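Below you'll find a set of structures to go through.
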Structure 1
């Protein structure tokens, strides 16, 4: 079974959260993504039924990226130590330490919080943050994507 059409492909990364709309808005703002048609926030005063269940963000070109699944409870990761491991995380990159410093202010302004600061690491400058739901994610300096 080596046929290209029969291979699995990654569709999106799904993050559990207790407030799908709030977490989707965090990543929409941070990464410049857009909602899948129909998942946009409703007009003020209108019930946000989708925002209490499942939301999808895509690139402006339409490629799926992140989805948010609302759950009743979610223990926050205690990474780097503690009883609740991170289990997974997103890696985001920038091309310079200056960009890393700029993104730091954006992340904090959007509601993220700093977990680890290695901005001065000569090998791989990076910072690890928690998003508003407590999911860790990294931003590191890299001239390559993987």
Structure 2
């Protein structure tokens, strides 16, 4: 069983998956910054001075109206329904999904172009073609 596990780990797919997970984590941080710093302020201007992160439904007895009060309520374990944060996360997901769609679309086009381009003949193929042509003339 240990040998099978070593073979599994040594396969290239596991390394590719590990790299993809690490890159996805870094990409997630970029998308979070992009969403919080660029997209959400634009949406806030369009919808008025609404900070979506501070949009909550308070089910507890602590008053909650802005960011610091929300953080205090979270620290005090007050029940909050944070639908504004959900809205931010949905926008982040849609941005990531759209970027991944664009990357996949570009990759598919690139792979199709590479498959369509005929490979140059190798030295052996050229030599065999010459031999074939010489044999045909005899």
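Can you say which of 1, 2 returns -5500 when helix-only ellipticity at 222 nm (-39500 (n - 2.57) for each DSSP H run of 4 or more, over all residues; to 500) is computed?
Going through each structure in turn, the value belongs to 1.
Any idea which of 1, 2 comes out highest on percent of Cα pairs over 18 Å apart, for residues 33-80 alone?
1
For structures 1, 2, calculate relative contact order in percent (Cα under 8 Å, 6 or more apart) and state which one comes out highest.
1
Work out which structure the value 5.2 belongs to, where distance in nm of label points 7 Å out along Cα→Cβ at positions 25 and 121 was derived from one of 1, 2.
Label of the originating structure: 2.
Upon calculation of Cα extents along the principal axes in Å from the atomic coordinates, which of the structures 1, 2 produces 47, 46, 32?
The value was obtained from structure 1.
Given 3.6 as the derived value for distance in nm of label points 7 Å out along Cα→Cβ at positions 65 and 97, which of the supplied structures 1, 2 does it correspond to?
Here the read-out was taken from 2.
Just so you know, all these numbers are worked out from the coordinates, no wet-lab data involved. Values in this document were obtained by computation on a predicted structure and should not be read as measured data. Cβ atoms are built from the backbone, for glycine too; each structure is taken alone.
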